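I've put the structures underneath this note.
All of the numbers you see were taken from the coordinates with simple rules; none came from a lab. If you're wondering where the values come from, they're calculated on a predicted model, not measured in any experiment. Cβ atoms are built from the backbone, for glycine too; each structure is taken alone.
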Structure I
Amino acid sequence: MEIKRLHVGKRLSEVAIHNGTVYLAGQIADDKTLDIQGQTREVLAHIDRLLAEAGSDKTCILSCQIYIADLADFAGMNEVWDAWVAQGHTPPRATVEAKLADPDWRVEIVVIAAQR
């Protein structure tokens, strides 16, 4: 059983691929000064890039978990999500309010996807 890892760091890998399934680490925005929409756009761009590297894309997402620091930002996050997600391929999703590791992060998204 081969496990392939991408962007391996001391603490975590950004991607693990096993048996045709792609597991992404929680993705956060690099620019913590952005509002919820800006951070969500940046996070989704990270997801697009990592899925492409792993031989997948957003139409292959099997599951998505969204952690949002303040549910007051739920509508703004959903506006960006709705513009990004592939209609007809919307994945099962959970969204929860959570205290994130950095108080300036507004959203963190975890994705599991199938390879194409």
Structure II
Amino acid sequence: MKDLRLFRLAVLLVSATLALSVLFYPRLPKFIPTHWSATGVVDGWMPKWRGAFFSPALSLVLVACLIVFEPIRIQEDVGGLDPRHYPIVVAGVAGLIFFVNLWVLLEGLGWYPALP
């Protein structure tokens, strides 16, 4: 069994992604934006149940697969990879999905965050 303590940040981010969706779900409109054009205009919508819980489900499945199918041995001489960095990569994936989920939920609530 994998030592899940190494992946606690990733597990925390997956949990936070789900918690945000559960927290904001009652306040979301019937359809929420889920896709933006290159100019930042919303051009894709989903029903709120699918839009709110797609990211948490994706995060759970992806992070679980990355933990379960963790490379048995990452050799340091191959591209300079260090096995100690793998949990950081997994947490980065979970963090990216958390950010996307937060963005979708905020847009759905009518708050329009802008990137610099």
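Overview of values
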{"read-out": "Ranking I, II by percent of Cα pairs over 21 Å apart, the structure that comes out highest", "value": "II"}
{"read-out": "Entry that produces 0.65 once FRET efficiency 1/(1 + (r/R0)^6) of positions 16 and 88 (r between Cβ atoms, R0 = 30 Å, to 0.05) is calculated, selected from I, II", "value": "I"}
{"read-out": "Origin of the derived value 11.9 (mean count of other Cβ atoms within 10 Å over residues 40-47; candidates I, II)", "value": "II"}
{"read-out": "Origin of the derived value -18000 (helix-only ellipticity at 222 nm (-39500 (n - 2.57) for each DSSP H run of 4 or more, over all residues; to 500); candidates I, II)", "value": "II"}
{"read-out": "When distance in nm of label points 7 Å out along Cα→Cβ at positions 24 and 104 is computed for each of I, II, the largest belongs to", "value": "I"}
{"read-out": "Identity of the structure behind 1.50 (criterion: Cα Rg over 2.2 N^0.38 Å, for residues 8-47 alone, calculated), options I, II", "value": "II"}
